Each structure stands twice: as C-alpha cells, then as structure tokens.
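Given below, in the form of structure tokens, are the structures.
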Structure P
Amino acid sequence: MRYPGTRINSFFPSLHASPAVAMATALMCQGVLNAQTLDDVVVSASRAEQRSFDAPAAVQSIDRQTIENAGPQVNLSESLNRVPGLTILNRQNYAQDLQVSIRGFGARSAFGIRGIRLLVDGIPATTPDGQGQGSSISLTSTDRIEVLRGPLAQLYGNSAGGVIQAFTRDAPAIPELGAQTYTGSYGLRRSDLQYAGQVGDYGLVADYSTFDSSGFRDNSKTERKQFNGKLSFGPSEKTRINVVFNQFDMPLAQDPLGLTAAQLAANPAQAGSNAVSRGVRKTVLQNQLGSSLTHSIDPDRSLTVRLYYGTRDNLQYQTGLAASSGAWVGLNRVYYGTGLQYNEKARVGNTPVMWVAGYEFDRSNENRQGGVAALGSKTSTTRDENNRADNSDIFVQATALVSEKISLVAGMRFSTVRFRSEDHYLSDGNGSGSMAFHSSNPVLGLTYHASDSLNLYANYGKGFESPTLAEVAYSGAGTPAFNTSLNASKSQHYELGSKWAPSPQSRVDLTVFRIASTDEIVVASSNGGNSTYKNAPGTTRTGWELSGSTLLTPHVQVTLAASRTDASFSQTFTSSASTVTAGSKLPGIPQSFLFSELLWHAQKMDAASKKRSSMGTQAGLELTSAGRLYANDSNTASADGYTTLNAKLSHGWAVGKGSLTAYARIDNLTGKRYVGSVIVNQASSQFYEPAPGRNYTLGLRLVFPYGT
C-alpha cells in the first residue's frame, strides 16, 4: 500500500522507520514462500467470527502456543508485547498490576488497567467506570487473546481506547491432565494443574494455579492463587451454553512504591520511602460466575444472552499523607450485569449484510472505607461510603459488501454511565454526590479488497472516557470527597491501514492513526497512595504500527511488532503548581516500541501446517526496544529508553500418548539497568519503577490423555 506523501505527512506522523525495522520488514517479505500460516479467526472487530485478515480494523490474535512459550504465564506482558500499538509494562509490583495502554489510552493509570475494555469469555472484566484488572485473566487456561485497536473499539462503550479479549480453551474430545511447574530468580515459584475433557455432551476445563515471588526489590513479595473453570454443554443441536467460574486470591502483594532519581541511582532494588516501615501492601479476593447462551435460530441468525455476578474484596495499606503515619483503604464490591446480542446475515437487495445489535447493562456497587494506619495496621476509620457505577448501552453494527471490491462498516453505540456516592461517615453527608455521562458514538469504515492478498481500510469513530470511581474519590486537595468537577473525555479517531498476505502463510500489517481528545483526564497530584485528577483542554495522538511474521527458512521464524506514538497536549494548562505548555508529551507513553523475535525449531515446518510442532528443540532470541518515557505532564522528569535481549530454549518429548516439555529463559541477557515504568505525576517525585537485571526462569510441562 502506498499513500501520497504530502497528504499523509500533513495529517499523520512520518513513517520513517529505524534500520532494524526496515531490515526485519525486508526479511519478512523475502521469506514469504516458506512462511507460517497466519489465518487466525477473531471476533472482536465485528462481534462475529471472521478471518483476522478480513477484519476491517487493527486486530491481532495471540494463540495458545505463543502464550505457553512466552514465559511462566503470570503476566499479560509476557505474550502481548508482540502486539503493536499496545504498550504493556511490567511494574514489578503486583499490588498495582501491569501498566497497559493502547495508543496512549490508559497510560496515566496509577494502578490497575483503565481506558481499555477487558473481556474474558465475553464477560466484562472492566467495571462500568472503566477500571479493570489484568490479573483476572487466567493465562494457564487461556486459548487465545485478541487485541482490538482503533475506531471500532469505540463500539464497546465507555473507556474503549482498545479492547483485550481472552478466551478460555475448549475441552478436547479426549480428556487430558496437565501439570506445570516453574522456578526462577527472586524466589519465583509457579505451579499449575489442569483437567480438560468431554464426557458425553459436557465439556469441562478446570485449572488451578499458584504463584509466589520474593520480588527483586525490597517489600515486593507476592502470593497468588487462581482457579478458572469452564463448563460447556448443549441442551439441543442449536443451543450452546458456557458456564465460567474463576477465583483470584492474592493474600499478599507488598508494594515497593516508586523511587526518586537519587534513590534509583543509589540502589534500584530498594523500596520507596516508608514502604517497609509502614507495611505498604495489598490483599485481594475476587470471585466471578458468568454464563453465556448462544442459540442458532437458523444458519443465518443467532441470539446470545450473557449473565454474570462477582464479588471483590480489596484491602490496601498506603504510606499516607501524614509525616508520621500511614493509611489504609478497603473496599467490598459486588458487581453484575447482563447482555443480549442478535447476529444476522442478510441481503438488502443484492447486497450481503452482516449485522449485530445488542444491549448491555453492568453495575458495580462497593462499600469503601479508609483511615489511618500505623506499622501496617488499622488505627482509625476516617472514611465510610457507598459508591455505585452502572452503564446502560445499546449498540448496532453492520458490515455490507457493496461490491466485489468494497465493503462498508457502520455502527453506533448509545451509552449512559452513572455514578453515585453516599457518605456514611460525615453527619452532613458532605462527601456524597452523583454524576451522569451520556454519549452517542458513531463508527464508519470502508475496506477496499484490492486482491485476495491485499486489503486496505479507513475508519473513523468517536469515543468517550468517563472518570473512574477511584479518580473521583478525592477532591483537589487530596481530601476523601466525591469530586464532581471531572468531565468525561471525548475523542475522535482516524485510522488508515493495510493487510498484505503475499502467500497463504504470511502477512504484514501497517496502520497509521490520529486521535484528537478534549477534556483529557490527567493526574493533578499523586502522593501517599492518593491521586487526584483534573481535565486538560486537549491532546493529540498520531502514530504508526507495523507487524508481521514469516519463516526465513523451514526452520527459522521471524516476528516483528513496531510502533511509534507522538502523544502531546495540544493546549497549555495549569496542573497543581506547574504550567504544562502546548506540545508537552503525555507521560507514561514510550515514544516508540519494538519487539522482534528470531525463533529456530528443529522440526521442519510443513507449508500446509498452521502451527509448529511442540516436539523437539526450539531456541529463540527476543529483542525489545522502548523510547523515552516521560514521568510528568511538564516533561521535567523522564526515563531513558532501553533495549534488552532475552533468550529462550525449550524441548518437547513424546511420553507415551502424552508429552513433556522443558522450558528455560534468560531475560535481560545483558544485565541492562533501566526503568521499566513510571508513576505518572507522583507528587514526591518517586516516579521510577526499575526493571530487574538479568534473571532466569526454568519450567516443566506434562500433558497426558487418559480414558482411551
């Protein structure tokens, strides 16, 4: 695909790539005759199964084999770093979760994932206010993960800067038992037991995993236990029901906090100020039960109903704002929701149309308390309130093949998000308040099917992002009071893309985008675990994303994911005591990111095969490179970019009818010292969250069928 340079350069950033990107792209194009099949199926773009190549959007799917070979399956960052446009930073802090952003959305989050919709087996893992937890995805039983970027993600509602969907594996026809164990640096221990099989008309996947680590920094010990189960059955040939239950139990996650520049230079393994003395840590227990029913009315029409219910108990000890004491915050959350979706393939005249319409309702109701803590124990309660968030949304989306070469996609989502807080601590109810946000988000796109091997597309969409309950929890002075002054951010998204498959086994994707936002929600201050937020007048994000994979020889595979994002404030504004000038870069967003992998496998790749064999030896090198990372809005603090190298080796043996696979990894092979992530606008300048030096992981995985 070739664009007129004058038009693109006036609207999108330069597409000039580094020599490494150019060389890798050339190698991919050179090796197309022996490439790996990349004919994966996705549902995120159109809410119906279709080939990823045909989806009129920037969407990638990460399969089970990639997830297994990327690490001990603890963090999404292990495998999703190969998705361009998605920045996923491991904070080395399980009390705060990963730092995840898509095209810059979600980068400011001080904890958890926000600005991105998370779905697990069709069930939301994001609350109505836009806050989610990546740890709720059980990677050991996940079959694939889809990442949708760009305008079509806006059809998923509030805070849909992008969509990450995880799908639990289906039960195989022949029952099997599996076990995994890992050990590694800094006391890492990981175990997993899994049963998967079908008995008559019922399929069951039951997976239980544990994880604990001492952490490479002081005060970063973590203990986690997780169960994920999926029961599938069909009351009739036309009806399919899935019931999913998962539990996430984290009895301990110490918080090492961020470091100042001086602390970072002196000892990156130390904990931040007062983290140890005040016992800063978090405990979490989450249970969720969900069910989906899909009924095929006929070959062209289907109806899907989803229901879910969950609870989350969270207790966190923080450093606090006082000089001599810490603080604690606890919440008990109940959340539930339902969804109804209708899919149909029809014809309007002679035009084939695939369309979907639906309704979604979600509610989160939580009791939040807080107070003063000393030596990591509660001493008093100074906050007691009930917070509720819910959304009520209607959506419709249609794709029409108007000619052999051109298809159109159009959609609309009508969203209503409501917040309410009832203060039970102050007699006058001064901390109470309510807010409501309404938005109508259209999406329009066109795809030109130039040939069987080349698709070109252009999309436009509008989106909105409400503040979260955590973001409205504190007033401008850091006082626990419902902050009703925050507005929802509005955004307009433009995207041009191409998908090129020069052979059935190879594909290269290129996307350029521009996003303009108003009332961007930014961090006003962050101190002692309490963050306050305000609206900035406007921001712009422009960038490009490139991905591809091929085989250079029947034994050597190369994968590339590269992106560049220029995200900046478009107008001057005042934040806390500083002035942020127009043109300042948005913090928390690496200006560039590159992941490349060179993988050798002893088994020759069959040109007709869609997956490489897990038997025999595989060895690989992974190179990751990230650009400068700004830590505050005024850009006076930043972390240098970095380049790291990882090495991995695995070998699979046939054991009877089963298999045994051994894994070994060395991450940060050169021992590079660098900052892996930052805490945006941290008031005490404790911005920096260092990454570990050279570290290793060793693992074994045993799978064997039985009952045959």
Structure Q
Amino acid sequence: MLTKIKTLASLYHQLGPRWTLFRLLYAFRLRTGLIRLQMPMGKWEDYKNHISNKSAGRVERAFLPLVSRPDLTNASWNSRTAIEEADRILPGEIKYFAHEWIKTGFPPDWHKNNVTLSASEESLPRSSEILRSAQNDMNRHWSQISDDSNNDIKFIWEPNRFAFVYTLVRAYAATHDEKYPTAFWTLIEDWAEHNPPNTGPNWMDGQEIALRLMAWTFGFGQFSNSPSSTPDRKAKFVLLVAAQAERIYKNIGYAISTRSNHTISEAFGLWLVGLLFPELKHAEKYLSLGKRLLEQEAANQIFPDGSYSMYSINYHRFIFHIYLYAIRLGENYQLPFTNSLKTSVTKSIEYLSHLINPQTGEMPVYGSNDGALVLPLNNCRFTDYRPLLQLGWYITKGERLFEPGPWDEDLFWLCGENSLTAKSAKNAKEKLNLSDLRGLSGESFPDGGVYLLRRTNSHALIHCTDFASRPSHADQLHMDLWIHGQELAIDAGTYLYSGAGHWRNGLAHTSVHNTVTVDGKDQMTMVSRFTWTNWSKGKVLKHEKDIWQGEHNGYKPVSHKRTVMALEEDRWLVIDKLEAKESHRYALQWLLADSGVQELAPALGLLLKPSDGKPSDSRVNIQMGLLEGDGNFSVVRADANSTRGWRSRYYAHKEPAISVMLEANQPQVTFWSFFGFENDVVEINENILKINSKPYSLVE
C-alpha cells in the first residue's frame, strides 16, 4: 500500500493534478460501464444519421495527386518491388512491423495473433486458451478488453492498421491491374463484417483507428476511378468512416491525457475525416478540433531545439509522417496550418538531419521502437530514414536533401512528379547542408537531451536530460559510438512491450544501456511497461569541441559523472566516476554490434573484426579498466536467460550483440573505457592513462 501511495504521489508531482484527476475519473468510467453507455456496441447502420444531405462532391475528388497512370519509366526507384510485395498480400501474407512477412490468410482473421515467439520470451497461453480468449474478446465491448494481457495486443493490431493498402496502391499505379483495388474492397468489407462498431480489440485504441482511416482513405482516393469502386461500396465506406471517427471523437480526452503521439494521430484522424467527408454531420466539428489539437501538440511535443518529447527516434518519424501528410493535404485544400506549426516541423527536420548517416540512412535507435511505419510509400528498409528527410526537406524548404534514389518515392506520392526535379540542397544559395551540419564542433540539443561529438571519421551520441515529459528508457549518460562509419557501441532497442518475464519491455532498463548501473537498479522506478516515476535529472557540465561531461542523480546518494573525450585520429576515451560513502556494486556495460569477437585484448577488453570487411589490421580495440581496486570483467553474447547481449532493430525481432561489462564493489570507483585500434598501446600509471605514450589524467 505504501508503495502505491508513493507511486501516485510521484505521478501527481510529475504529471500534475489535471492528469491525475482525469485518469481517476477515466478508471471510474471503465469500472462502472459508463463508457459502454456512451459508446455502445451496435451495427454499422446505426450511424446512418451521421450522414447529412450535404453535397458529397469533395469525396469524389482525389485529395492528393491522382497517379493511377503515371509514367514510371525513369523513376529513381524500382516499382517492381511494390508489385512483388502486393502479389504476396493477395495469397495471404502481410508484412508485420515493416520487416517480417507473416502468413495470415486472405482475408486474415482480424482477431488472431499470427506471430510465433520462442517459449521463453512469448507471453501467450497455449492453443485452446488463445482461441478461447480471442473468441471472447471479439464479442466484447472494447473497454472490457485489456491491452496488457497474456496475448500481445500489438500482434493483433498490426494487420488491422491496413498498412498493406499503400503497397496495393503502388502496385496498381505501376500495373493498372484491377486485382489490387478488388483486393482493397474485399479486405475492407471483410473487416467491417467481423468488426462491428465498438466491438472487439480493434476498437480499443483511437490511434489504431486513426492509422486505419489514414490507410483506408489513401486507398479510397487512389482507387476511386477503378470499376471495383462502385457507388454502393463508396456509400458504405462513408458509413464505416463515420462510425470510426465518432469513436475517436468520444474518447479523445484519453488520447490527450497520454501527452504522446496518440494525441497527434487521433487529432489527425478527426481532421482527416472532417476534411475529406464534409457530408458527415459532425465534419466541421472534427475538422476544427483536429486542427486545433494538431497545432497545439506541435507546440507541446516538438521541443524548441527540434527534438521530440517522447525521447524516441521511431516515434519522431511517426509524428512527422502524420504532420507532413497533413501539411500537404491542407495545402491541397487551401486550408493551411499556421506558420508556427510549420516552423516547428522545419526545426525538427533539421534536428533529424544531424543524426542520420547519409550513406545508409540509419539513425541511432534510441527510445521506444514499436515497429510503426505509418506511411510506407517506398522500397527502403525500415531502418532507412532518408525517405522521411527527403520528404520533410522538400515540404519545408522546397529542396531535396539527398540526390535521387529510392527515397524519392514519398515525394512522388505526396507532392507530385514536379518534386522529383527539385534542386538538391547542396546546390542552393541559401542552405543548411550536411557538411555544415557535420562540422567537427559539438552539437547540442538540450531539450531532447541529445549531444554529439565528432572527429574526422567517427562520432558519439550521448543522452543526458532533465526530463520535461515522460521518459521512454532509463538511459541517462548512455553513449552510442560510430568509427569509420560503422556502428560500434549501440542501443539495444525495444524488442517487445508485452513479453514474458525479463522480456516485458526489458530493453528499456538501465542495465542494457551503455552506462553504469548501481546495485542492479534502474536510474528511475518502472511502475508499468511505459511509466517511470522518480525521474532522474541529468545535467551537462561541459560540451566543447573534443570533450563532453555530464552527470545525473538517479542513484542518490551515489553520484555519477561521465566524461567523453574525442582523441586524435578517431580514438575515444570515456571516464565514469561514481562516489558514495558506502560500498555499492557498480557495473559498467558497453553493448557492441556483433561484428565478431576476434580475441581478448591484452588488458580487460576485446579486439573486434570490422563489420565492413576491412583487413585485420584495422580491428577495433576496446579496453576497460579501474583507477583503483579490483574488478570482474565479463563478455556475454546473446544470453539465453536474460536481456544481456541482445539488440532489436525491429519490433518482435532480436539479434545477438556483444555485452562487455566491468563490475566493482567499493565506495568509489573510476572506470575508464578506450576505443581505438589494434596496434594502440594503452598503459596506466597511478592516475595517468597513457595511449600511445600520450598521457590523460583520470582525475580532475
């Protein structure tokens, strides 16, 4: 009881009285069944009175450039890929989390979990229990179904987002084959038959509904001239849209209370429906509320330095797909958003351009990653952010950030063929190009807690923040490192939100990050899969060209200070100093990309093969040590009984990584970590660490 009181007190302090009161009242509405009265289960026909007699002319008009017969002869992407993927959908396969193809049948069972995990990590009951649970849930009011049960709800929701619609549209544009719009209507009609209003798990979350409407309306617009898009189907489609929009509207307060991408996606869903379906009785109300919330949340959730309040790179892409799409639709209907919103979006696109690897398109994988890719309009990998930045740079600046490539296809779909001939940023007179962004000086984004140091062929990214909104991971002072363009020290990612045991959002914990844990604890207190209390406070003490220093208070009364030094010729030195009056168990971990352990280094460390196939004399040398005392050094790869030695770049998919750890049990400790190359000589003498005979002090 005392723990619950402390948790409530911490939430009240961090999230405020209005949030606390709303959540208490919402819990009351759930428990008493008031929500079921406000949003009753029913039939689609119950929503006929939501359609007025206004002209539906706007519904018949393509709301983005209609590209049903484009000339793709000279396109910078291969349209054959979209055709091949669409032809996997028709026999009954769906790509889950923009990564893995899963056999689902056609149409799929909209309430079935088709994902198979190993017994040690899945949270599912077995066969008959799964079937019984699914059958029970599909006939219950959505408010009576838990999103945190033994059946990971994300595996059910994924096909219900209808992301495959974008693939069908792209294949149709390339082939003009009527089998793709026919499949579109078959899937929608089957979904409607098995998901009546407010019934079952696919009505639980307004965000899921908004993403479904986003995909549906995209297909509806592009397939509108197909013979399969009959007047009867179009009329029924409006009815389906009306019911789902009303579900979002009546529960939008909960989305607002999350202070997250849910607010943005659900606001967009309302705005989208209000814009495209003026014949709905509440269209003006949806349009007005949606626009107000989109404007408001751009100011609330996009920090002044361009970083994102959810402290997650994938959720950052999530909201920008929505905002960029909304900006284009608003322009097309001559209902533009305010300059303030556009300024926030511009600033944020510039922020993301600091983080991207322009050769691969990859970003650091920090924060929560649920596999969302809400606007899949290209053939690029899930981990490639060039399509987002190419689109964002063009919409905000009228230029392309990158040279032509498969990342141009988003431009084609949202901005038309003329955008493909826009000049590249590097040729513009007034520009912010990649060479300017990537000078050797440090780059600071204090609102989001992201800091970068760069050398000629290497760079480091460090997390340190005084959280202004809900934390995603307990990762104060975490550091990623790239040398010669290759990832070395990495973030573990997410893997699962609802796995069993240690896989229950297990990669959000401090222990898997590149920092120090104290007594095996987190830097904050996790009270649910997504909620932390007692937020730790990070403080930057120094950020100069070649050095960064910061601290956090997550282990009071233990203090932790980290110093990162960018040395000559792409060597790096990290010093962690922890102090307390009594002994503690300190553990410094580095999670390394699994490029192959070659051998143990002469001291406490490793020699790693380069992942790009360079000769052995370029092996990376990683060494760790203590200024005083004895330590226990260990190397683990893909531990079968814990989260140690794993990484995840895609939701529900994990792969081996290398965890090196140095542990000590004493009141004070100073760890040092060196990243260099095989022939480097590292020596320690009292308080001095010598690297190739050059001295570095380990004390201030």
Structure R
Amino acid sequence: MKLNRKEKIFTAVLICSLIVPSLTIFGQEDRILEPQKDFSTVESPLSNVTIEMITNLPSHRTDGIPSTLPESTFTVQFNITNFSSEEVSQLELSSQTNEYGVILNPLNETKDNLNLNESWISQEYIIETGTLNTGVSKSLDLAIVLDQSGSMDDEIQVLTSELIDVIDEISTEVPDFRLSLILFGGTSSNPYTNPNLVYPLTDDIESIVTVLGNTAASGGHEPWGDALWVAQNNLDWREDTVKLIILITDEPCDGGVVIGSGSDSDYDGPLLYNLFENLAQEGFVLCSIAASGSDSLTKVQLEAGAEYTEGTYIVLGEGELQTGDIPEIIGELIVYYAVELNFQIKVTLSHLNEFYIRKSMEKTFVILIDDLPPEIDSWVYISEDFITDEKLINVMCEVKDVTGTAFVDIYYKIDDIPFWTIANASQVFNHSYVLTLPYVFTSEILRYQVYSEDWLENEIMTEVFEINLEELENQQLVSLGKRREFILLPNQAIVCKLIGHAYFDSFGLIFSRYSDNFDVLAADVNDSEIILNNKNVPYQTVVVEKDHLIKVSLISQNNARVIVANVIPQNLSFEQEISREIDETDALLFRIDNKFSDEDDRSIVADSIVVQTSIIVFNASNWEFISKGASEVILPEEDLYILVYAEYHTGEIFISFDYEDQYTPYGHYWTGATEPMATNYWPIYLPLLCLAVIAIIIKKRR
C-alpha cells in the first residue's frame, strides 16, 4: 500500500494530534512544550473524587439535608470514592465545624492509595451542637444614627412610642442585644463636636426611648457622615459580635468636620465613600432607611452605604412601607443579622500528586439546627359545590418548616358554641393543608386556631382567628399588586374579584402551581358581560380595565393549587438592578426586552439571603408560559413578562436583569436543588477519534 503526498501529510497531522493529547493526559507534556511548566496547574484527579456524608440523623426533606435540635449529639462518617481514571495516592482527610458545634473526637485520617472505583469510609465522628439561643442567635450591638432635623418629627415620634415594644418582642430571639443612639442635625447638628448627641451602647433600652421622647425635631444641616464616623470610632463595640448601624434620614450628607471638610452644603465626595469602605473592612453592617420625601442624591448615598457593607437599603413612602413601620423594620433587621440557622462541617481532602505537589478539595455539609416551630399562614374562603350548590367554608393553611411538618390540627367552633371541635387538616399538596366545613347560612362567626409540630417536635399553636362569615365573600378580593392562592378541591367552585386601578389597566394572571388544569369563567361587573370562558387550562390572562371590577370563577376536576394575581408591569432594562420589599401577598410583574443576540445567556435574578422567590416567565406577545424557577431563571431571546413572588419568608429582595454568570443565587434550604457537574472527556475522545480516521484511510487504500 502506498499513500500519495496529500494522504501522507494528512496522516502525519492526525498522528501528531493523537500524540500531543496523549502525552498531556499522562503528565508528560513538558517533554514537548516549554520545560518551565508549572506543575501546580496540572488537573488533580480529586476533581473526580466524591465525598458523601453518612449520619444517624433523619431527614424528611426532599434534598436529604438532616436536622437536629440545639445541644444534641450525633455521628457522621465520610464516604470517599475515586471515580477518576487513575489511582490517588497519599490521601489526607480532615474536618472542622463552624461556631455552632464541635467534633468531640477530631482526627486527621490518612490512606496510602485509593484505587479506581474504590471507596474509603472514614472513622465515625461524634458531633455535639452547642448551647444556642433560639437555635443560633449571635450577640448584637446596634447604633441607631438618627436625623433630628425639622422634617423628622414623625419618625422620632413613632420610634418613641413603639420601639421598646418591638425590642421586647424580639428579645427571645436575640437575647444578647445592646443599643446606642447617635443624633445629628438641627441646632445641635454634629455629634463629632457635641458629645451630648452620643448615647453609649447599653442593654437599658428604656433609657434610649426616654432620650427619644425628649428629642425635638428642629432646624437643618445633616452631617451624617460625621455621625457614622462617631458611631464607628467612639462607641464601645464588643469583639465577636454583630456590629449593626441603622441610619435614618431624609437628606443627603452635609459637610462636617471629618467627612466633607466643613462644607455647609451637600457633600458627595470620596471621603464619604471611603468611610463606607472602612466600615465594611472593620466588619460593620450599615442599613440605611430613606425617610419619606428623600431626594435622589439621598437615595443614591444611602443605597451605596448599604451596598458597601452588605447591609439593607429601605425607602419609605413609595410603596407599602411607611413611617409607622420603622420600629418593626428595625426589629426585623436585628433578627435578620443576628440569627443563623445552620451548622456546617467543612471537610478537606488532599493528596500528593506525581510531582510531589499536594492538591486539596473542600466540601461543606449542612445540618440544620432547628428549635423553631413551623411557620403557619392561614386564611379562609368560601367555595360552592358545583353539583349540589352547597356552600362550603375552606380553612386553608400553608405550613412551612425547614425540618418538615409532621401534622396540622385545626381547632374550630361556629358562633357561640361553648366547645371546640378538633379536626386533622388534609394535606392536599406538599405544604398545603385544607379543612372543609359546611356553611350554614344562619352562622355568623367562625373561630379557629391551628396547631402543628415539625419532625423534631417543635410545636406551635396560633392565636384564635375570628372570621365574619357574612363578610367573607366580599373579602375574596385581589387588589392591585397582590396575589391570592386557592386550593381547588374537586367540583368546588371558587369565586374571587380583581379590583382595577383608578387610572391604568392591569393584568389578571391565573395559573396553576403544578400545571394542573382548571376551568375559568370571568365577567366584567361594570359592563355586566362575560369576558372569558375557558375549559381545562393551566393558566389564563385577563385584562382588568381601569376602575373596573372583574369577577372570576374557578373550578377543577382534581386537586389544583391556583394563584390569582392582579398586576401592572414595570419595565426592567438590561443590567438594571433594583430592590423591593415583598411579603406573602405581593406580586411583582416586569416587562423585559431580551430580543438580543449575545454569546452569553441572560437571566433574571430575584433573590436575597432570607427570601426564597418563585419566578414565572411568560411570552409578552401572547402570555404563553415559558418557564418557572427559584431565585434565578435563564431567559430566552424574546420579549418577556416576568412574575415574581415570595415562596418562603418575606423581606427585601434584589432583582437584576444581567448576564447569567454575573450573580450566584443563595442556596436556600427551601429548594436544595443541585445540578451534576459537567466532565470534560475531550482529552480521551480526541485520540480515539483520530485513530478511527486513520483506520478508515488505511482500510480504503487497501
């Protein structure tokens, strides 16, 4: 057999492409390339070694994360398996915990060799969780830096009247707590030059409230940059504690002695932003509250301060949060930054490679420390049996717990009946429970309370709720920017009403959480006409004309969990980031133009460390459902509507429309989903492909 000149050249190229990757795989690439190769960059076989945790703790979660109580003892082992293409030598295994527990028998374990597909099970470690206040509360020092200029009278009054009650409410969750007050603005102006405006950190909260009661709002000039400097440098902050500063003002930073070099006007120079950086470097968390009437510069500065220090930025007066909510906001911020709900074990596995360089990998395992009872959200709605026309009372409960809910009992009585009836609520979906009662027209009042336990026997009994049955049907309203959830039981019709905006049309979105189909009938009450009548659909959209009332009837042949939202879209531009406060009844709708051709995927992120969100993506041209996700969703290149709502917990969320790899969402325990790692097999497949091509050429020549 003879090859012509072209075939010889082609064969030589193929052989070279075979030799080079092969030498790379066997670690001999330095014989061909530069002799100065950095062997520390050679891929470690540990990338294909897995570590699994084995524990005697139970888990009732879909993601398998175990739970335990504070001050408990349990055992863990680690199973290490070698799935790489070579033997791994000189292994060393070590482990450590975070501050919420200790390993009672710590030991660094070693193994000489781990063969292909071989597993190595470590010794049994005994873990003990510590004594934790409400599970995992940290000590916290808080300085409230408060504007006392003339426009802040309402803020001072509401803090005086309600702050101490809020602190009392959270004292069981954050028992180790101290408070300071630093005033600025008005005739006294600057705490840097007037120490009488500085009240040291103390656990005597009443003394701080007394100061607030004697504070009169007057004058102008707000040098809050100096006030923050005083809070940072002049207070007796404790070591190993959360250092939280809450700044409340409605004006930009005026020049002071330290920040702004004595300028009387607004100061927005580098000294202010350097101060933010210094606060962050020293471990301070700055939360800023823009009071009602704040201008754009104030908002920019306050948001920047929160971002620098990974704090929280809140605007009052532009949404649901108002001046009267300030004490409650402060209480929520204290709990948010003081409480942590997980115990972590970090495992480090290392080996000595053929170049005598030690490579290592780390993996962190989470055990949930849960001494908190389930969270219960309940409401009542009227439904009607489609066949018999009998009206029914449905007590719906959404019961969530990181450990998992064991059962839900409902205690109820009608009118003035002297005794309570106890019934076990039926679980119709994962976290949803319903108790259905007959509706007697002569009945006027329903009283009920809910009792539940999680699998660790943490229990809760809610307050007694009182429902006026005559007014209940009128309460099944979905106002603008809100959503309601209903569980459709077979052949029960649910009726709700969507209230239109005074000046703008809105959208009524009706969709099933789990893609179950339902029948929907909608009528415009103002025009007395049916505008929608569709059967067996998983979602539906209806236009709510301005100042109109839309009545919607829903029915299903099977159990279905349906969300009804009433929303006006907001435009969200590419690379725009915003923050919003969200609670369990809120619904946010965004219009996104993603009709661009980019090499990188774009995504919508709606996330925070506390709130777990759900994100629904619709086609903007026809409202066709596209996808659903939690925290972040990759977007197609289309014109889109994005619906966002809180799935678990409530609070501030951060929303951004950007490239997919610009942000890593928080790993919420409520979802716990992970994706398998991708493996690059090209170094193996390429030589095999080349061999196959050469074999074909030789065969053809023969």
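Derivation of every value follows stated rules applied to the coordinates shown; laboratory data play no part. Computed from a predicted structure; not experimentally measured.
Identify the structure, out of P, Q, R, from whose coordinates Rg/Rh (Cα atoms, Kirkwood Rh) was calculated to give 1.03. It must be structure R, since only it matches. When helix-only ellipticity at 222 nm (-39500 (n - 2.57) for each DSSP H run of 4 or more, over all residues; to 500) is computed for each of P, Q, R, which one produces -5500? Going label by label, the one that fits is R.
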